[in-house]
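There are structures below to look over.
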Structure P
Amino acid sequence: MAIRIVLADDHVLVRQGLKSLLEREGFQVVAEASDGQEALAQVESLRPDIAVMDISMPTLNGLNAAREMGRSFPKTKTILLTGHDGIQYIREALAAGAKGYVLKSQAASDLLLAIRQVSRGQVYLSPGISSAAMEPYPSKSEKPRNPLTSRESQVLQLVAEGKSTKDVASLLGISVKTAESHRTRLMQKLDVHETASLVLYAIRHGIVQA
């Protein structure tokens, strides 16, 4: 039986190219998504074997989507396909539950190998990624950079993208009061006091793109 895959990337041409590649290799692309929120909905509906996602996507980025999928749909394994090769990104991806981390700078065969290995229950990292990414954090100072909960990270991304509190509540299916509460808590955790500082934090930590 063919491995069933959901593709998530906010660039249509990238998705089309990936779909063509995967189907040519015998995989079944059951759905495409342009952001993490849409990818979650597709996974919930179709329960694919693998979700291949970019990290940098609007509304809900790949890291947060991977975290949500791991919690809600653990049978669907996540592979992040990204241009980010920093060790902190990789560690955060693994901490979020991603089973594969593939660099866009690698050959297409790298993604195919990742899908096959992850589908067999293995963890896959692109060649050239330091083995240090797999090692435990030796000290508190080296833990993942983002101290926020999954929900707070979602709120941070939406705020950084210019969404109002009402928009955030609508997109996440929560009350305006709850959205405001999340925003207040994340600002306290990050010790920032205005939206501009939130946006700067989100850009510096790869949650949104400049």
Structure Q
Amino acid sequence: MSRIKKLLERISKEKAPGPAPTFSVLHVLKSLELIAERSIGRTKLAEELRIGQGATRTIINRLKATGLISTSRIGCTLTEKGRKIWEEYKKTFLKKAEVKDFKLIDAKYNFAILAKNCGHKIRSGVEQRDSAVKVGARGAVTLVYKDGRLTVPSVDINFAGDFPKTAECIIKVFQPEENDVIIVSGADSIDLAEYGATAAAWTLFDDC
């Protein structure tokens, strides 16, 4: 996994003298996701990423130079190499979805990502929360599925007992297995909530 993480982070970093790029590895990940779903042009990709045309052009050029995508008149398409990398990423982060009525974060929107078999990498969840906040989220809560129930590491909270409907909904949507992690991020917009969850989950990708 570290090979993929290093590759994607290298794509997101500055390669030549000049202004720092106005995008991050999270935008690179989102670009791969969108391109994996369908061929997409630069204008539409910029709209979906909510960044400028110039930054989007740079992402496309770097993905193309690395051999992860090809471009044509119909837009950007994943190459075989790009699809293999995206499928490897998806083996760890199988599911993501909006979460309604999540009381542990004071935010309008909440979004969650499941990280397969990463529970042993979680200490207190502070690193994941801080990573979400850095990209604009209001906060993040890390849940570990252990012994058939959702737990909040290092916090004396009976999540299933205190929030039974939310716990039931999360388990129904994500269907976690032993040692899986579900990170819920909250923000003032659904896009920021998703970016927060992705940023928090990215901290786990290297060692899963």
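Bear in mind these aren't lab numbers, they're just calculated from the coordinates by the rules spelled out. Fair warning: this is a prediction, and the values are worked out from it, not measured in the lab.
Miscellaneous remarks
- Rg and Dmax of the Cα atoms in Å, for residues 121-192 alone from the coordinates reads 12.3, 33; which among P, Q: Q
- Structure from which 22 was derived, relative contact order in percent (Cα under 8 Å, 6 or more apart), options P, Q: Q
- Computed -0.73, -1.56 for log10 I(q)/I(0) by the Debye sum over Cα atoms at q = 0.16, 0.26 Å⁻¹, for residues 81-168 alone - originating structure among P, Q: Q
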